Structure I
Amino acid sequence: MEKIEDRLYFTTSEVARLLKVSRITVFNHIKKGLIKANKLGKTYLISHEEVVHLVGKSPLTNELHETDKKIKSDKFKYRLYLASGISLWRTFFNPKYARYFNRKVRVFQPGELDNPVDHRFIPIGIACYDLNEINHADALLVYMKKYLTRDGAPTGTDSTWECGYAIGHAKPVIMLVEDLEHLDYYAVQWMVSFSINAILTTNREVAKICRNHPKFVHATIILAENEEQFENKIIEYLDNYYRSIYSRSGLINYKVDAVAREIFSRNNLEGDLFNKEKTDSQIKEFLDKLKGLKFETDKDSLAVCEVEREVSEYLRGKISLQSINQALATVVEEWQENSEKILACLTHSILPPFKFVEGRHSGTKKTRPELFFELYDLVTHHLTLEQRFIKSPDFPAEVGAILELYNWTNTYALDDVFDNSKMRQKEPTVWQKFSRRDAVYTGIVGHLLTLKYLLTITREKPELGLKMAEIMNDYNHTMYEGQVFDIALTFDSDEKKDLLKKKNFEEILNLYVKRIYGICGGFYEAIGLLSATAGNKEEQILNAEQINKISPLVGMYYGIIQMIRNDLGDYLVVEEESGLSKGMKGESHSDIKEGKVDLAYLVALYADKLSPEDKEFLYQSLGDKELNAQAKEKINQLLWQSGAVDLVVELLINLIDHVKNKLLTEYQETPTRMKWMFSLMAITKEILNPFKRQALRNGWQKYEFDPVLLEKVTSGILELEKTK
């Protein structure tokens, strides 16, 4: 039984149980005026205050107080609402299942209310009371089946409204299924079966069939050995449903890590990389441009970007295992290092994302596999095994692993060369451990292996693998267009800083938007397109063509939001705040030390409220490799004072709202299915808290940001959507 203080009103039956008397006694006391009650039709409801008063006055005070102590000590982890017809409850659920609940999981059973037998006379207050119980429930437990009504008409769907209402409020619906006949009844109720989240059963045949049943393949199977296990099984399911997005991400990435360690083992890499194919003369011609690079100027970094784009352009329209193997053979030959050295570079580059940690049961944070998993799941979770393009249950994790392979062996390996970054996630970068030349060749190999592995995991549907490889090859071209803008927005010399001072905000903003799209937004856009391409969504949804546009846009905005937020997080210096605040490169303000400007820094540089001296300090701090704690704190003060931090956070909120209200609503799915995508997007103002703490500690003042500027920046990013 629930705590007394958890309820506003009690029925006569509930009060009778509390007082340990019959319901008739309670009813008679109400008639005599000894118990105050509100009458709703033919039903009486007793207020919380009156119940507390009654418990204290009963002749059985001591016993009742002991009972109440037990009631108050009972902690229901979850509250369920039973969606079932009153006749069904009275005839089947109450005698057969009711006793297995209300020990750990509180189940509200509408049939316990004093409802008239003739439903035409049920007062509206009962409906309001039931509605309130759904609002406060954590989930619905559904028990519906065919039965005969008073007039003999077959029915059993009189609780579908409650299911729809709960689903609309993102509350999971658990369906109790007794046997195959009962399952078939639910299959006929097709709109209910579409929205069901889980199936609770003790029948193994039911569980087996549901796993690939066209109406229930999307549902989680909660198989109990017997009814005594119901509560524990429901708690386990709801724990998983209500886990944080971070916890869910950990589970997804744990699977990705396990798959990656198998696919990218040293032995497998050796077999996949060193082949007997002949070399490709055109690829060799591209690689000749890498000879003699010393990376003393931007010119050498731009040359690497050019080679990457040329390789992508050359492979466009001719991707195959043979062409990829020929390209790999050429790169290995031109690298001019032994196989051990080459393998050492590759295995070192993917050590941080996939390394095994003893005793850990969640994967390291990786947003790219998470995004693919969630978007892919949205358009495939109703599909049976036969309907799926790729039958392997590991397929989403394999794609996630390949995305991370590309991210680390290619984008990070080369970006660290361009930025002179020495550390990444507490490990030396590839160029720092080996050489810049080794890192560049590692990057090119990473690009080619990405294409090869996409072809490999889709052997049962080669045309799909080809499409997916083409998507990633096209993005590689986009990436190295974006790197050009990244290099242009790196101001690590006085000459470059003088150029920055001469540019107006609109010019720099235009370059900045192209930069964040190329090196991040475009990658996540490609992930969205991969998810839309890989899932045979046409078998599940009617707006498949629309999803081909929506999923890439969701991905693009997610990537941009992540990058802007991470850039802001780079200022959380304040090494004392948290070890996590030091970022992937091991310290705060790493971008500023490299000479890179992000959005908050740009807003501060062009802010009217900052003095010329303050702006000059910001200019001079760019590219300062010896930036000390005092300088870092002053940078943060100026970003805070100028309103730049607030503006960036409001921009993030604007972009998140756009995705949630304009794009995610286009998926033909229920809120319970969409909750993880909404959670993945829901980055809040919490990133402001460390800045606020530092501002309060130091007594910093703050100017309001310019709302017109916010609108301009928001529009500049949203303009990307119009080009798609």
Structure II
Amino acid sequence: MTMEIKFLKANGSYDTKINDKTSEYEGITWAEIVKLTENPQQKEKLEAAFIIPSTYRNYDGRSHEAQRLHGEYYMLAIDVDSGNLDINYIIGGIETICGDVAMIGYSSSSATPDDRKWRVMIPIKEKLNGEAYSLFQIAFFELLGEKGINCDYVLSRNGQVIYLPNVPSSKRDENNKPVFYQYNIRRAKVMNLTNDHPISIRATENRIKQEEAHRVLEEERKKRQIDKAQKLAENPDQIFPIDEFNARHSVEDMLLRYGYDRLGGSDQWKSPYQTTKSYATKNYGDYWVSMSGTDAANGVGNLKGNDKAAYCWGDAFTLFCHYEHDGNIDAAVKSYGQEINPTKQNKAINPFEEFQEIQKHPKMTKEQESVNEQKQEKTLLNTVFLPKDAQPILQANYLIKGWLGKQQMSVIYGPSNVGKSFLCLDMAWCVASNENWQGARVNGGAVLYLATEGGLTFHNRIYALTEKYGRSDVPLYIRPSPVDLLHPEASLKELGMLCQEIEQQSGKISLIVVDTLSRAMAGGNENGPEDMTAFIANVDALREFTKAHIMIVHHSGKDTAAGARGHSSLRAATDAEIELHVDDNIRFARATKQRDMETGSEFAFKLKVISLGMDQDGDDVTTVTINKAEEEDIKDAKRKPPTKNANKAINAFRQLRDEKVGEKNPSGAGWPESGRYWCIDIDKFKEYFLGQLTVTNKSGTWSETINWLENNGYIHINDNKIGFITKDFILRD
């Protein structure tokens, strides 16, 4: 490291560049940090300056993922917020590990003489990349923990901020002197993390241990999958309670349920058994691994390793087994098996039976119910009509005109991260508020949104919508928890009761959103006709009971051109189908099927990042909303990518424009808005373009290239002048 290296610096919580890709964060050198330690800033926390100990300072520099991929770290750092330790004791502990090296230590802005809290920064000679930085930080924390210095493991995250020395006004006396502020500056050699350095050795040991654990577990998981496939081959109708449980419950859901503490927004967790500050449990999505000996000793999950290097692992079910059945797998399987696999009946379950108990008015007497049933029997002919009774229906029966009809079923599908949930939430908001959606008329009412995945993040998404639309008094009901629409006895009755309560509160429900199909199928086989038709039957039952439109959020298959994932019975049953795809960062929603409307409606949008504030660790909390794309963006996204010669023409035009050859386009017939584009005399452009070519038939190449550019909307030709009309050629003031 040299003293000229600049770390990312931001000036307060609201200093974010995420919406401006051309911007860059300020930088600060080690020497400047030393000076600030001697003379700390005087700002409230929201305005206080902080750093990320990386030299990557681009617009997304505060993102953990961006720093993991691009960060170059020339510093290790610790936060010690517990133990009320003396700063000299902490620095002495560091020196027993690192030797006599340069470092600075200072008290945090919230420290007091009775509750001392410290930050220490240690520059390093050679850079660490994002993944190595996290490993070395954790190794450093572990070594210090063994000496009684407990560090906050949140600083192992790549984008974690470190507040620079600061004593706000509220922590100063009448003479503006700090009531409590201490620091220690060690001017010595820069630490070199050689392979035989204690931190390097521990980091390597941890990495090898994690890789070995991951390898062993992958082998075991593959073996289990093979065993399961063999059992299914012998008995295709067999139901596996453990697999069913894992399909309906994510590892993250279970970790939260049993009191695990999460390290910011990372995949690292700390169990209730742990006494250290380390976050020893890692969530791999389908399974978890804990490197904590305490967890292993308490029998959490499956034990691996030996006494000196014991670790444990498992899935969502093993957590359920441990915390609710004391690790008794037979009891856990029996308990959950009875819930999902009741005694089979000779006839299929009628999903409508689940609503029978709640369809009767709770205040009806038995005599009233009997009379009511007799009336219904006598009036069944009212449910049909004859040709002589037919009349034209001129009233459009729409929920969102051109997109969704009332009391229908729709499927919105697309690849991962295309913005399906954000689009559906925006639609749901406008239906609930009875506002036009992106120019389309709405005939709305109350909405129930079944957020089966994403959990508490929907709070942030809905809050962003209240800010976008400037109101919060909207009957949009979010249910952020799993739902089972595969088995009629599982969730239908509860959903029916919830819908009745919503109707009593806010009137008739117009829309129910199921986000997503895969989670709502609760482990069912999307590709199998039995499970898919069972799911559709239960959705139809809910739709019949509520008279609401039911929108299902779904994923496209590996071949996106083949449409939504799963069995063809889903598309056959669907009244409306909306496909989402991305072209050049523009997202398109297109109605590909409409039973009672014209197909082809299209809406192009972008995702706008919204900053909501800072979390308890000082990290930026964001979500997104949808914004209608500009016409120029849409045109650019739909254009064919330029050919090799078209690219040569684009570059030639850009070079001439940069040399001020040509002029702004004039006004008048055949021209766009005056001064919007740059135009060049076509003969001058042709001469320059031909000079860039090395082919024999230059004239033919010129004609072919110009025709291609004009036919594909790249250029405009008028009055013997040529101008490129794509968005990146629009002239800005």
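For mean count of other Cβ atoms within 10 Å over residues 252-259, the calculated result is 16.4, so let me know which of I, II that is.
Working: I: 22.2; II: 16.4.
Answer for the origin of the read-out: II.
State the single structure among I, II that was used to calculate distance in nm of label points 7 Å out along Cα→Cβ at positions 636 and 708, giving 2.1.
Details: I: 3.3; II: 2.1.
Going label by label, the one that fits is II.
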- One of I, II was used to calculate P(r) over Cα pairs in 20 Å bins from 0, in percent, yielding 15, 39, 29, 14, 2, 0; that structure is I
- Task: Tell me which of I, II gives -11000 when you compute helix-only ellipticity at 222 nm (-39500 (n - 2.57) for each DSSP H run of 4 or more, over all residues; to 500).
- Result: II
- Task: Could you figure out which one of I, II the value 2.5 for distance in nm of label points 7 Å out along Cα→Cβ at positions 444 and 604 was computed from?
- Result: II
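Laboratory data are not the source of any read-out in this text; all were calculated from the coordinates shown. Bear in mind that the values here come from a model prediction, so they are computed numbers and not experimental data. Cβ atoms are built from the backbone, for glycine too; each structure is taken alone.
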